[in-house]
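Multiple structures are listed underneath, in C-alpha cells.
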Structure I
Amino acid sequence: MNVLLLGAEHRVAQELSGLLGESRIGYRQIELPSFDESLSDTLISEIAGTQCDVVAFTPQIPLSRLSFRRRLHLVDVVKTLCAAISRSNIPFLHLSSASVYDGRSKHAYSELDKPSPASDMAKVWHRWEAIVRKHFQKHIILRPGWLLGRDRSYLSSEVKQALGDHAAPDLVAQATGTPVAPEEVARVMFAILKQLEMGARNFGVFHVASKDVLSSARMLERIAPDSYLNIDVQSKVLNYELDCQKILRNFGIQQRSW
C-alpha cells in the first residue's frame, strides 16, 4: 500500500512519517505551505498526480486571529485540495479536532453527539470536516482530545489552541478534558492505515484520546508552569471529555495513559 501524507509541520505528521519509514508501507510526504497562502497550480497538480491508495491529511490552523475573510480562505484552501484528490475515490484519513464540541455536555462526548463549534477556530475545523465528508465517501475523520505532548514543554499558544479561544488573551477556561500526545495520535493513524491495507472498511468519525482526565488548571501546571496563561475562575466549567469506544469496537484500538 502507498500512502500520500499531506502536511509536514504538524507534530503528528512528523511522528507518523517516522512510523511509516520503519514499516513496509510505502509513502510520499508533501509539505503544504502555510494556509495563509493559496495552493499553487503546480502543487495541486503534483498532489492530484500522485499515485496512492490512501491519503492522510494533517492540517494545522494558524494561531493568529481568524477574521471572517481568513476563515473563508482556510475553508477554500481545503476545498481546493480535496477536489483535486477526490476523483481517485480512495480512503481519506483526516485529522480534525474535538474542539468542534462546545464543552457544555454533562457526559463524555460520543461520535453521535452533534458538533456545536463555539469559537472561530472550531468553526473552521467543523467546515473542514464537512468538506471531507462531501468529497470522500471513504473518509475517516479523527477527532483527538487536547493535543498536548508528554513530559515536555510546548508554547503557551498551543495550550491555548487546545483549550479554545477566550475573550481575554491571557486566560483559558475552566475545563476538564482528555489529553492525547501527538505520538499517540500518530500510533492510532498508523494502526488504521495497516488495517486499511488488510481490507478494513470502517469509515466515519472516530474519537482519539488518552484514558486520563485532566482539568485545564492541572494541564497548565504540568506542561506550561511558567506560561503567561491563567485560568478564568469566573468562567463556567466546560467538559471536553471524549468517549472512545467506537474506535475500540471498529479497530481494536485501546486508550492509553497520557
Structure II
Amino acid sequence: MINYDILPVSKLKEFPEGTWLNDYLLRKEIEGVEFYFLSLKGKGSLKEKGERNFCDVMLFLKASNVILRINKKDYSISSEYVVRVPYGKGYMLIAGGNSEIWFLRIRKYLSEKDINVIKENPENYTSLYLKSFAECSVYSEDIKSNKSVNRMILPEGLVPRFCMGSVETIGPDEVGEHSHPMLEQVFLGMKNCRCTVWANSNKALLAENMLLHIPLGSKHKVLVKEGDVLSYLWMDFFLSLEGEKYINDQHHMED
C-alpha cells in the first residue's frame, strides 16, 4: 500500500483573509518526522520559538510579499525557496498586504546521536540556509536518464539524517527501479506533475500537491508517459547516521 495526502491548497477560500491554516499531513507516517502545510492569504505574521530537539525545514511553494525574520535580520522569500532554520533559533514570517503563502514545514526530531553531531560541527547547523530551487546544485544518477534535471535542494550535512532533492523530466521517461532499506522516502508532486509510482506490486498516480510515502525497503520506480510531466521533490530520512553515505555513493554532483 502507498500512503499519501493532498496539500489542501484550496481551503484558504473558505476563511477570511489574514487567517493562518495549519494542516498536519501524513500523520505519524514516519517516526520522528512531522509534515505541516501552512497557508495564508492577506496580511499576517507567524512566530515560532527555537527548540533544541528538532530542526525545521520550510519549502515555500507559493510566496509573495513575505519576509522571514531570524536573529533580527530580514530575508525576502519567494515561491520555490527552501529554508533550513538555524539550529535552536526561533523565527518569524511576516506577510504584507495582498500576500499569499503556501509552505510545507518539515520538522525533523533529533536523537541523542544527532545532537552530538551538531555539537561536533556547529558551523554546519547554526547558520541560515536559504536558496531558490533554481540555484541548487545539479546532480546525475544512474537510475535517471540524461534528459532529467536533478537538483540537491537540501544537501546532506545540514540536518542530521535528512536530505532532499528534485527530479524533473518530460515523458516518455522513468526513474529506474531501486530500493534503499536504510532510509524512509517521501515525494512531493510539483507543478504539472503527472506520473506513476510503483512500489513492489502497488501503484499510485503522483500529481501536483501530493505528498506520498514510499513504503520502507520496497522496490520502486517512477514512470511518465509521453507528453506528461514528472516533477517532484524527494525527501530522504535516514534510519542511522551511517546510512547517509548512500547519497554520496549514488549521486554525481555536476556543480
Given a computed value of -1500 for helix-only ellipticity at 222 nm (-39500 (n - 2.57) for each DSSP H run of 4 or more, over all residues; to 500), which structure among I, II does it belong to?
II
Comparing I, II on mean count of other Cβ atoms within 10 Å over residues 47-54, the highest sits with I
Value 3.1, calculated as distance in nm of label points 7 Å out along Cα→Cβ at positions 71 and 215 from one of I, II, is from structure I
From I, II, which structure was Rg/Rh (Cα atoms, Kirkwood Rh), for residues 39-174 alone = 1.01 calculated on?
II
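Every number in this text was worked out from the coordinates using simple rules, so none of it is lab data. Keep in mind that this is a model prediction, so the values were computed, not measured. Cβ atoms are built from the backbone, for glycine too; each structure is taken alone.
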